[in-house]
Structure P
Amino acid sequence: MEAMRGQGGIQMLLKAEQEAQQIVSNARNLKMAKLKQAKEEAERDSAAYRSSLEEEYQRKISKNTGSSGSNVKRLDEETELKIKSLKDATKQIHSEVIGMLIKQITTVRT
């Protein structure tokens, strides 16, 4: 009788362990899906931002094409500096944004 109850307890523990593993697996899969989605969104945003910078640059070049060569050169230099500073700012913020995204994704609310 005691052996039957002990075996039932073991079966119950095994079943509980399997359920726990399933829950952990589901949570891990959900987390990975959210991380993938966040990465894709960040890449899309980055591409859109890069595209808008390129458009602005091309617009300024075409606007000043008729002016003297020195103005075009100056504008190119200014634009390159501005793009570089914006890229640097993006690099600085990038890790913070990724950190916030990961924190939001990995935080479990009950």
Structure Q
Amino acid sequence: MDKELAGSDFKIIAFPCNQFLGQEPWDNGKIKDFVKTKFGVEFLMMDKINVNGDDTHEVYKFLRSREGIRDNPGKIGWNFGKFLVGKDGQVVQRYGPRVAPNDIMPDIQAELKK
């Protein structure tokens, strides 16, 4: 998806999190090396954060608090949840972990046309 939309204003930013059965126990450098080597990830990988609880990262506090999210408001339930943020910086939609990245493409393309 990142390569498909290269040259557009679309950007993927990933936030590793170890709050879901300890699936991200490594340090930030090892996580970034692993996803690049294993999956060819070229998009921006941020440092590991918490997405739930008292020490939720500010980005996720913002994403989770936006009005107008049609589905899945509140707590992040599992890894690979996704948020689509529009050019205006507002959350357009939140997608659960079972939603495949390609299934989001129509929403992304609609936002890019705005």
Structure R
Amino acid sequence: KTMVHWAAEYGHVKVLKTVEEECGKETLRTLMMEKDNDGKTCAHLASAGGHLEVLRYVVATCGEELLREKDMNGRTFAHMASAEGHLEVLRYVVETCGEEVLREKDK
């Protein structure tokens, strides 16, 4: 994982904003788009932790397409949020991506 993955996983939006301030939006975007060894993006990790503020920041930086990425097990950020019971994140799923994301199946 990159340090941006760790910040997303633990809900540290201030760290993400600092990276953007110090390194630029494009560098932050590149780091957010990277996948860890399990194929997870920052959106997966923020969703698993229920960190809606981080997730919104990720979408503002990278766009909605990042939310459609799947990890190596075929899971989206919606799978991660539902596994941990994060209802606010799931509401954000429907609001941002539409109901079709809820129908995505893993492997």
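FYI, it's all coordinate maths here, none of it is from the lab. Keep in mind it's a predicted model, so treat the numbers as computed, not measured. Cβ atoms are built from the backbone, for glycine too; each structure is taken alone.
Given a value of -34000 for helix-only ellipticity at 222 nm (-39500 (n - 2.57) for each DSSP H run of 4 or more, over all residues; to 500), calculated from one of P, Q, R, which structure does it belong to? The structure behind it is P.
A value of 61, 11, 7 was derived for semi-axes √(5λ) of the Cα gyration tensor in Å; which structure in P, Q, R was it taken from? Considering all the candidates, the number was obtained from P. If distance in nm of label points 7 Å out along Cα→Cβ at positions 17 and 41 comes out at 1.4 when worked out from the coordinates, which of P, Q, R was used? Attributed to the structure labelled Q.
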